1. Of the structures labelled P, Q, which one yields 14 when relative contact order in percent (Cα under 8 Å, 6 or more apart) is computed from its coordinates?
2. Using distance in nm of label points 7 Å out along Cα→Cβ at positions 21 and 93 for the comparison, can you identify which of P, Q gives the largest number?
3. Could you figure out which one of P, Q the value 4.5 for distance in nm of label points 7 Å out along Cα→Cβ at positions 5 and 77 was computed from?
4. Work out which structure the value 2.8 belongs to, where distance in nm of label points 7 Å out along Cα→Cβ at positions 37 and 69 was derived from one of P, Q.
5. State the single structure among P, Q that was used to calculate distance in nm of label points 7 Å out along Cα→Cβ at positions 61 and 109, giving 2.4.
6. When semi-axes √(5λ) of the Cα gyration tensor in Å is calculated, the result is 60, 20, 11; to which of the structures P, Q does this value belong?
7. Taking -24000 as the value of helix-only ellipticity at 222 nm (-39500 (n - 2.57) for each DSSP H run of 4 or more, over all residues; to 500) derived from one of the structures shown (P, Q), identify that structure.
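Each reported figure results from applying straightforward, stated rules to the coordinates on display, with no laboratory input. What you see is a predicted model, and the numbers here were worked out from it, not measured in a lab. Cβ atoms are built from the backbone, for glycine too; each structure is taken alone.
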Structure P
Amino acid sequence: MRVVAMPHDANMHGDVFGGWIMSQVDLAGAVCATRRANGRVATVAVNSFLFKHPVFVGDLLSIYADIVRVGNTSITVNVECYAERSQLETDIVKVTEATLTYVATDDQRRPRPLPPLIDAVDDQA
């Protein structure tokens, strides 16, 4: 996922709010978890969250998510966030790393089992 930090995402000094960054990380993790769950998920835990460097207005954030654990109803996702700072020379800095856990939910928002992974079938005969 990629997003540009805008002035309304920052304080008066141009530093982007940590809560805004957390929101973007949660969105990226949820996209990954939703695909694996084949449907609705809810964030149930922020297992770890580390702000390594500040994010500034105008930074282009690239956010990467990978599944690291799958349970019966839960999916744990590692998320890394990099800021591309375009000055005279492009500088890319890892600004955030986090681990979040999501749970697959049904239409009544209750936990539901994850669907099994379906192996690709070789259609060549």
Structure Q
Amino acid sequence: MLKEFKEFISRGNVIDLAVGVIIGGAFTSIVTSLTTNIINPFIGIFLGKIDLSKLALTIGQATFRYGAFLNAVINFIIIAFVVFILIKIINRVVKKQPETASVDRKEVLLSEIKDLLENQQK
């Protein structure tokens, strides 16, 4: 079981996934900073409040922090757009790679044997 786990963990896909998760976490913090420090103040200029995360609606004793929700929506839209662009770029790169017709060595040898046999029969 330990051997199987070692084989599984050393596959390229698992390592790629781990790297993707780490980079995704770092990217999320960058997008959060962009939203909090640049986009929200810009939107806040028009709304009259610089910090959107503080926007809240209080009904009775319940407080609905819709500003924090707006921050999360903005973060999601930015991340989704960047992922969309990355996927488009990856798809273009993958499509542009020429497909090489790999000929199996066995096929070549069998073809040569067939040609030799045909020549002997003549």
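1. Details: P: 28; Q: 14.
Comparing all candidates, it corresponds to Q.
2. Greatest value across P, Q: structure Q.
3. Q
4. Numbers: P: 1.7; Q: 2.8.
Of the structures listed, the value fits Q.
5. It traces back to P.
6. Q
7. Details: P: -5500; Q: -24000.
That value comes from structure Q.
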